[in-house]
Structure I
Amino acid sequence: MYYDYSAMPTSPDALMRRLSDLKIPYDLHHHEAVFTVAQSDKISASITALHTRNMFLRTKKKENYLVTLSDETPIDLKKLSDLLECGRFSFGSPDRLFEHLGVYPGSVTPLSVINAQPHAVTIILEKSMMDADVVAYHPLQNTMTVTMKPDDLLKFIKACGHEYAIVDLSAAAPD
């Protein structure tokens, strides 16, 4: 699959500069492109951190949600919408994803809030993920992984002008 990364509103290099400007320490790892958690298993084994997955969701009322959680946390979308007390979820389209977060499928990340307008996307972070020592995310492109402390992710999100909710997602596990 080919994506025009030059069309992105923020490049990975610009993101890394922003992290450095905010004095957020991180480690950057380059690797082959991965589009799913299953594809990333081989890469994850070589990077010491809690690995994550990200879901860009929307409701019928066209409300956007970015849910970031451990790659091992099972989620039932119906239960998740009940837990968050919002309308039924579906996955946001690639066009909607690019419009609101400036990234392509396979590269969804909480770091993409650098491209989001305040209040355009509700940011949900899994509590157990935020309890980890170090977490791993794509830095806007799925050929790289950046690791950082969860508190530094929160600092970054706030510096981009966004609010977030840290939520225990265990109630949204499938039966």
Structure II
Amino acid sequence: MAKIEPFEKHKFKYEEWFEKNEFAYKSELQAVRYLLPKKGTGVEIGVGTGRFAEPLGIRVGVEPSKAMRKVAEKRGIEVIDGVAEALPFEDCLFDFALMVTTICFVDDIEASFKEAFRVIRPADVIPYMKKVGFRNLTFTQTIFHTLDEIKEVEAMKEGYGKGSFVVMSGMKPGVKNEDA
């Protein structure tokens, strides 16, 4: 069960902390901004009142506390009711995920990280391959479970985005494929 009681009862004290400790907050914000991707669509897991999401341009958040969600929504954040251990999103939906002090309040840290990993898109190397000239790109993927769950050889599937091991093939124009 998400540890939301303090946030339900003390949303104003939470907000006051940031006002009272302005330079600490701005220092934290600066540190996050430094490592946050400059492009892409992100989600803040445990968005709280949106204190980080708003200035960082993150438009979507997940928050189990109704009181905190209301404040974040007033800041223009689309907030979905949910917990870090069971994110209400499809696989590979976001370019990055942000958690600021969230792990202190989750029931299962590992499950929270697995969920964050699940909803993040794999790094997209396709534009780079195309830019340098590769053509006829094809993909296969495998490893659809956690390592401790794999008890036999996993089937390979065409494409990418579901498996955690992806093989890419591209052709250099003008070079004949031996199998063609």
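We did not get these values from a lab; they are worked out from the coordinates using the rules stated. Computed from a prediction, not measured in an experiment: that's the story for all the values here. Cβ atoms are built from the backbone, for glycine too; each structure is taken alone.
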- Looking at structures I, II, which one was helix-only ellipticity at 222 nm (-39500 (n - 2.57) for each DSSP H run of 4 or more, over all residues; to 500) calculated from, given that it came out as -9000? II
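Given structures I, II, which gives the highest value for distance in nm of label points 7 Å out along Cα→Cβ at positions 45 and 157? Provide the component values of the computation, followed by the final result.
Details: I: 3.2; II: 2.1.
Structure I gives the largest value of distance in nm of label points 7 Å out along Cα→Cβ at positions 45 and 157 among I, II.
Identify which of structures I, II gives the largest calculated value of relative contact order in percent (Cα under 8 Å, 6 or more apart). Let's see the in-between values first.
Values: I: 29; II: 17.
Once relative contact order in percent (Cα under 8 Å, 6 or more apart) is worked out for each structure, I has the highest.
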- Task: Using distance in nm of label points 7 Å out along Cα→Cβ at positions 69 and 133 as the calculated read-out, with 2.5 as its value, let me know the right label among I, II.
- Result: I
- Message: Quick check: 1.7 is what I get for distance in nm of label points 7 Å out along Cα→Cβ at positions 21 and 61, calculated from one of I, II. Which structure matches?
- Response: II
- Just checking, which of I, II has the largest value of Rg/Rh (Cα atoms, Kirkwood Rh)? II
